[in-house]
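What follows draws every value from the coordinates through simple rules; no lab data is involved. These numbers were taken from a predicted model, which means no experiment stands behind them. Cβ atoms are built from the backbone, for glycine too; each structure is taken alone.
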Structure 1
Amino acid sequence: MSILFSPVRLGDLEIKNRFVHSGTTESMAQESGEVTEALLGRYEKLARGGVGLIMPGAMYVQPSGKHFRLATGIHSDDMIPGLRNLVGAVHAQGGKIVFQLNHAGRQTVKAIIGQKPMGPSAYKRDPAYLVKPREMTEEDIRETIHAFGRAAGRAAAAGADGVQIHAAHGYLINQFLSPFFNARSDSWGGSNENRFRFLAETYKEVKANLPAEMAVLVKLNTNDFTPRDGVTPPLAAKYAGWLQQLGIDGVEVSQGSIYGMMNVMRGGIPVKEMLESQAAWKRPAAWFLLKGMQGKFDLEEAYNLAAAKVVKPALEGVPLILVGGMRRASHMEEVLQDGHADLISLSRPLIREPDLVNKFEEGKEEASCVSCNKCFAAMIADKPVRCYCKV
């Protein structure tokens, strides 16, 4: 039997195979954040398609941390019935489900959250959201950490198998970890230890609100691609070592931020489709920027593998989940056999082929996804995530 279809444990959680659905913003929830029938159908289909572990995308733990208008919420007890239905849909098909907990930090806009976005520091406007956030107070920080804990409690109440703390892609926890975004000089910044503190305190709060058997994972950036160094692979390895010491059950490695968003997914730049999400006054500048990006972010298979090789030794046996451009089953198998990762995480290939894992088991070699990124363009335009490719 291929190692791809052998079981693996994340703490006490056993996964039937090595395939993970990576947290993917769906733009399929109600505007209130509640789960919809469409969302249930998506994840039921993925579980039926053979995915061992499913992570729905970026559930916001506070209204101030909502990143897209139709993102799924876990910020209120009112969300629990829908989340329970989501768990039931996946469990009924033999899958496991872990909720990804997120706060957008500065990567959102007032039109979505009703207030000025906040972050660890009031750093200058970014090139996409054009937001200069307000610096979080000690009270803001404490309340946000507690919000992650309360969200974890709701995940437990809904019957989820675990949670993943989102500390990647330039969202709030990534912002605290990054020397670029975090310019604080108090106990929440100024050194690697202090910048790690927000994630450490969040992890402890999450653990305190979960039964002991529930898995706690972290999605960790390995490269922010900011104008000056933020998180880099050596710093990510340091953070991974500290997570291992805290008792983390698994780490998924990724990359990219608002300053390098196409590094998150790589592949095509669907200019026409991406312009649909921009206000009319932004479109000329956005067109110029996007056209200039074409050809610079072509897909590289396993584009996070080099960073994973830096991070893996620091984990000292804690499973590493690798996401990013994985397309060929034989290559995935090689990565696992060589010990560079323990699980393979997929997003876009599963958008195009929800039954891809079953197809791999039947002998299919390569995913059909061509990485055109039209699915990403649709999602940021508040359209439901699905394959919009005509090829």
Structure 2
Amino acid sequence: MSSLEKKLPDGWVETDIGNLVELAQGVAINAKTNHVLSNKENGIPLLKINNLLNNTIDQYANPELVPKKSIIHENDVIFTRTGQVGEVLINKYGILHNNSFKVIPSDKLHFKYLYWYLKNKKVYNYVQKVAAGSVQKDLNHGAFKTIEFKYPENKEEQKAIAKVLTAFDDKIENLRAQNQTLEQTAQTIFKEWFGKESDDWEFVAINTLLDISSSKRIFHGEYVNEGIPFYRSKEIIELSTKPSISTELFISEERFKEIKDKYDVPKKGDILLSAVGTLGVAFQVRDDNPFYFKDGNLIWFKNFNKTCSSDFVYNWLKLKSTQNLLNMVSIGSTQKALTISSIRELTIPFIKDSNKRNRLYKFLRSNLDKVNHNQSQIQTLTQTRDALLSKLMRGEIRVNGFKK
């Protein structure tokens, strides 16, 4: 690769994306159109935003009753237009819901170049500005078509650029797959140990092994433009699957120090559990980088005694049986919530023999060390890829040898 000056290189074109693509709207499902819905045997997946982002399927639709352009195949580029505006996806199959577009490139564009261009942070920031709505963002066709688009006319160069970026993604996905396997291994070990009654273990009250509490209240007027990151459930849920996130809220270093001196702040090994809305998502604090969090939204597990491992509690919280238990003890009909008092009343399996207990703890720590190492690599690869993406899409860096 070779660096260029900050100008559009020879053989590159700048235009609005509307001159290069066609948009296909997804299918609206409501009282008038719910006949489109089908069972699994006769339908194909209905792809709402949550399904796209979480790789889940909860509804199916009849492909014979929807516009053909709303059906998504492997190489189709998807762009989310409502709520979570600006997410870009590919390699999906199903019927697109109307909270997203299918972006169909003209013959001038290679589909993977289009995909990567739309992944550019500059595009994301732009559509956040032009999307209408204060409560829920909504990006219409006209606003999308005003996105500035730069591209090399030579499609081989487009393919070469996409190939470089895809190589990063392949490595990232491989590391994520490794982490998924490591987490499944830990879950299997738990089931082997505690899947049936045994004299080797017993249930004990969780509040005898650690402290369960929440944070001190932070008022809206205490937020500042920069300082110590302040997390809500949203950020903690994101951190549970990502190595890092973009912080939206901050408190001052002085306020943080005051709380730290008078009370306590999260430290490495502590666990935060989402307690409102999306329940039971656990995040184990990975380092001692300072942050604080919103009271009421999150429950704080800390001060583990010598016989209790944070790694053990963290993996226990992720078990399906524990998730079912948390749902049972939650309160509220419109919006579910977990309370500190209900969590304190739970019991947790405890291995009686200290040698056996410590062997399990050692395995869990080794397992999580590998997961965290992979997460660190993912973060580095993601940052490198995103920095490279920005430069490649401006033509500041060129891919040599693409003509070959």
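Assuming 0.15 is FRET efficiency 1/(1 + (r/R0)^6) of positions 86 and 286 (r between Cβ atoms, R0 = 25 Å, to 0.05) as calculated from a single structure, say which of 1, 2 it is. The correct label is 1. Between structures 1, 2, the greatest calculated value of FRET efficiency 1/(1 + (r/R0)^6) of positions 118 and 214 (r between Cβ atoms, R0 = 35 Å, to 0.05) is seen in 1.
For which of 1, 2 does semi-axes √(5λ) of the Cα gyration tensor in Å, for residues 198-373 alone, calculated from the coordinates, equal 28, 19, 15?
Clearly, the read-out refers to 2.
With percent of Cα pairs over 27 Å apart, for residues 54-181 alone coming out at 26, pick the structure among 1, 2 it was computed from.
Working: 1: 20; 2: 26.
The value was obtained from structure 2.
To test your reading of the models, identify which of 1, 2 gives 17.4, 51 for Rg and Dmax of the Cα atoms in Å, for residues 278-365 alone when calculated. Clearly, the read-out refers to 1.
The maximum of FRET efficiency 1/(1 + (r/R0)^6) of positions 102 and 350 (r between Cβ atoms, R0 = 30 Å, to 0.05) over structures 1, 2, that is, the highest value, falls on 1. Here FRET efficiency 1/(1 + (r/R0)^6) of positions 166 and 222 (r between Cβ atoms, R0 = 25 Å, to 0.05) is compared for structures 1, 2. The highest value is that of 1. To which of 1, 2 does the computed value 19.9 (mean count of other Cβ atoms within 10 Å over residues 142-149) belong? Answer for the origin of the read-out: 1. Here distance in nm of label points 7 Å out along Cα→Cβ at positions 22 and 158 has been calculated and equals 2.1, so which of 1, 2 was it run on? It must be structure 1, since only it matches. Source structure of the calculated read-out (Cα extents along the principal axes in Å, 53, 48, 41) within 1, 2: 1.
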